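The structures come next, written out as structure tokens.
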Structure P
Amino acid sequence: MASDFVKDRLLELFGDNNFLCAESVVQVIAEAGGRESRDVVRAATGFCSGVSRTCGQCGVVTGAIMGIGLYAGRDKAGEDHEACYALVQELLDRFDDRYGSINCFELIQCHFTDPDDKARYRRDNLRLDCYRMAVFAAETALSILREHGYLPDEADWIKTRLAPCGLLCGKCAAFDGGPIHQASRELRDQLGPNFAAYAKRFEAMNPAFANYPAFAELLDFLAQGSCTGCREQGCLFQACHVPDCARQHGVNYCFECDAFPCEEHGMPDRLADVWQRNNEKMRECGCEKWYRKLKDKPRYP
């Protein structure tokens with residue numbers, strides 16, 4: 001059975017006609033493991049509508065194959081590709097067993113260059129069939145990746161990103177592998193090791209470059225990714241007692257504790273209010289929905 005995350009996210013992406021089939025499926029699979037990338041969605045565009053309206057392979061299948069490649073594919077020359085091939089073959093077998101084909105035209109009997117077929121696609125709401133196949137393809141790919149150890153279970157994944165207090169560790173400025181870490185590392189790499197000398201020369205054109213040494217020091221810190229989340233090594237905010245307290249009480253989130261709300265958090269009043277409010281919202285909507293609500297927002301609004 002497909003998870004609410006897959007169904008809801010695909011409905012948002014594909015069902016509302018924001019993205020096309022392959023784009024939507026690969027985006028959902030990427031997001032499930034923190035591999036969000038605009039580039040991979042762009043790469044999927046030409047595979048939509050049966051490979052650009054050529055009656056080729058179904059776009060949801062192609063998107064799922066690309067999604068598997070994000071985790072099991074190669075990024076170094078000479079690496080083994082057989083494991084990825086095996087996962088893709090398993091995906092294709094499951095999809096074909098379910099729907100009888102992996103070809104776009106055979107699945108929905110529409111040639112997207114034919115005006116009559118395009119009209120019938122809209123009239124008969126065949127996009128709903130495509131949505132259902134997208135859900136199956138995405139969930140099947142995710143299931144295969146989890147079965148073979150390439151992805152953790154959704155709840156376990158969320159715990160690595162969502163702190164017991166309800167704040168999102170995964171978007172913290174210090175989080176290793178988070179978007180701030182990745183962007184900072186890329187900027188540092190693009191500037192290169194010798195940019196300080198150039199910044200000194202640029203001061204004559206723009207005095208802002210006089211601040212480069214302090215900026216470089218901060219950029220180095222952000223590019224290090226010095227924390228893996230408060231469940232692992234403790235929050236940078238040392239006064240916070242929440243992670244230790246949650247472990248002692250055997251809960252993943254504070255709202256699950258019988259003593260919540262309590263006075264053991266160690267936070268100043270402003271953060272304590274945020275902590276209590278976050279946990280009350282998590283209790284109301286569930287941790288998965290709370291995580292998805294936060295993940296696309298700035299960590300420091």
Structure Q
Amino acid sequence: MSLPNPISVSTDTVVTYPDGDLTSTGTVLRVQPLADGRTAVVLDRTPFHPVDPVWPDQPADAGALTTDSRSYPIVDAVVGATDGTTLYVGDAPVRTGTDGWAFVVAHLVDDASGLEPGSTVTVTVDAERRGALSAGHTACHLASLALNDALSSLWTKEVPVDGRGRPNFDQLAITTSRILEGGSLDEYRIGKSLRKKGFAAAELGPRLDEVSASIDRTLAEWVASGAGVSIVRDGGGHGLGQRRRWRAELPEGAVEIPCGGTHLRSLTEVTAVTVALELGEADGALTLTMRTTAQPA
């Protein structure tokens with residue numbers, strides 16, 4: 001929702017979660033009551049990862065805002081935006097990164113009594129939840145690349161490729177992706193349009209076990225390599241609206257995927273990444289579900 005109150009926020013929230021930060025000190029810029037009774041608190045900087053309504057794959061961090069006298073549990077966090085006049089919380093009319101807009105992390109609390117613009121607060125992120133979600137997100141990207149590799153022989157026409165040069169089934173067929181603590185759940189739709197692009201859908205069922213085994217072998221090789229993982233910022237900025245890319249130094253070469261989430265720093269932080277595939281049908285189309293699990297080191 002939006003409220004007409006004038007605001008002074010004119011620049012993106014500085015976000016430090018791409019660097020793995022779990023705590024920071026910031027200044028309160030805006031305290032905005034919401035229609036559901038909660039209050040959105042905007043700071044100049046934060047390590048807190050919010051949900052992006054455009055692609056809400058990774059849930060928000062858990063944690064708290066703390067002043068000298070009180071702690072405020074953060075019940076959720078979402079991407080907000082302002083055109084310099086109105087603050088939109090969770091329903092911005094533009095996509096993150098649009099020129100002329102400032103993009104902010106809206107920390108949602110049940111009771112913001114005592115928090116005022118100008119206040120100094122410390123943000124603390126729950127390390128266990130962050131670590132589990134970061135492992136899940138890194139595993140999700142790895143599994144998508146391994147899936148593309150395992151399905152590459154089922155394409156009969158040229159289509160866009162991923163960072164490793166494989167037909168990008170993940171990008172072309174995905175409908176939903178959900179990052180979980182220690183894993184992920186991805187749903188794909190294989191309908192008429194994908195078949196027209198050259199995907200041999202009829203061959204997937206008989207080869208599903210083979211595909212699954214191929215993915216797990218590839219993932220095992222990558223985990224065994226202990227590959228480094230990092231976040232690359234386009235342009236080097238630290239604002240929430242800055243485009244970022246996940247990068248993994250895989251044995252056969254580095255690969256990148258656009259991503260605004262949190263991640264591990266190395267594959268040495270997991271002992272295994274595995275997948276489970278399931279075929280189904282919905283609305284006249286074939287569906288593929290991929291459940292990915294990351295075992296912590």
Structure R
Amino acid sequence: MTGGPRIDHPVRTFGGRTIDFSRRIAVMAIVNRTPDSFYDRGATFALDAAVQAGRDAAAAGAEIIDVGGVPFAPGAPLPIDDEIARVVPVVEALAPYIAVSVDTFHPEVARAAIDAGASIVNDTTGLRDPRMADVVAAGDATVVIAHSLAAPRTQHPLPHYDDVIGDVAGFLESRRDLALERGVRPDRIILDPGHDLNKNTLHSLELTRRFGELTQLGGVLLAAVSNKDFIGESLDRERAERLSGSIAAAVYCAVQGARIIRAHNVRETVDALRMIEAIEGWREPAYLLHNTRPEGNS
């Protein structure tokens with residue numbers, strides 16, 4: 001990481017908790033309060049299970065919990081009141097202890113979550129509804145702007161890019177400009193290139209391979225690669241067998257400048273990122289014993 005990525009406003013505050021992204025790589029843990037999430041298939045749909053999953057993720061080293069009530073994948077729309085009823089109780093339970101993000105594309109849900117204590121809105125549609133920027137600005141929250149092409153919960157057939165990195169970077173830059181125009185502070189914006197979101201496996205592999213080019217946008221970059229289909233298709237692995245591939249992709253992105261990794265498998269991802277921090281000299285080892293005493297060493 002010679003020279004390091006360009007990170008404008010590296011010191012960020014979420015829910016009263018400060019992270020210096022010039023020396024840290026944070027894990028955003030995924031908690032889905034849905035019966036049909038692509039990975040856990042409803043394992044954390046019950047309120048108690050969702051709250052416990054968030055607490056377990058915090059104990060494992062996550063610094064942000066991302067709570068979602070509706071999958072990105074195509075499907076029937078969920079009434080906004082139902083989505084609010086899914087996510088707000090989880091936000092209320094976790095926000096006193098850890099920074100909480102809400103994964104939504106509805107401004108009304110974002111507003112209710114911010115009122116309940118969420119400090120981040122993760123919009124996988126990249127501010128398709130510009131009112132989302134107004135809600136984020138009014139709540140002095142942070143927004144994750146992700147690249148995607150389709151209308152919410154619809155299929156985008158055979159996505160094509162002339163240059164996937166150039167196209168994604170242009171989209172993210174334009175949507176960041178929109179957020180700034182609507183009053184979102186520059187230190188309240190995170191950019192996500194959207195692995196697998198309206199992209200095929202070759203697109204997502206190229207995004208990963210050239211992730212470092214996105215650091216020219218400045219700011220904090222998020223990589224959401226955990227257990228995604230591009231990993232399964234690359235390795236011929238089902239969802240339950242993608243941990244190693246997910247860690248490899250996360251580390252590859254982090255070495256190129258990703259500063260937030262969104263993950264299902266928190267403990268393993270935290271360990272991988274802390275190892276990067278230790279190698280870079282940003283984090284002291286947990287202890288020193290090997291070859292530090294005159295006897296008993298090898």
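Some points to look at:
- Value 1.3, calculated as distance in nm of label points 7 Å out along Cα→Cβ at positions 152 and 176, assigned to which of P, Q, R: P
- Which of P, Q, R yields -5500 [helix-only ellipticity at 222 nm (-39500 (n - 2.57) for each DSSP H run of 4 or more, over all residues; to 500), calculated]: Q
- Which entry (P, Q, R) yields the derived value 39 for percent of Cα pairs over 19 Å apart, for residues 48-103 alone: Q
- Once Kirkwood radius over Cα pairs in Å, for residues 208-263 alone is evaluated on every structure in P, Q, R, the highest one turns out to be P.
- When distance in nm of label points 7 Å out along Cα→Cβ at positions 80 and 96 is calculated for each of structures P, Q, R, structure R gives the greatest result.
Read-outs throughout are calculated quantities, based only on the coordinates presented, and are distinct from any laboratory measurement. Given the structure is predicted, the values throughout are model-derived calculations rather than measurements. Cβ atoms are built from the backbone, for glycine too; each structure is taken alone.
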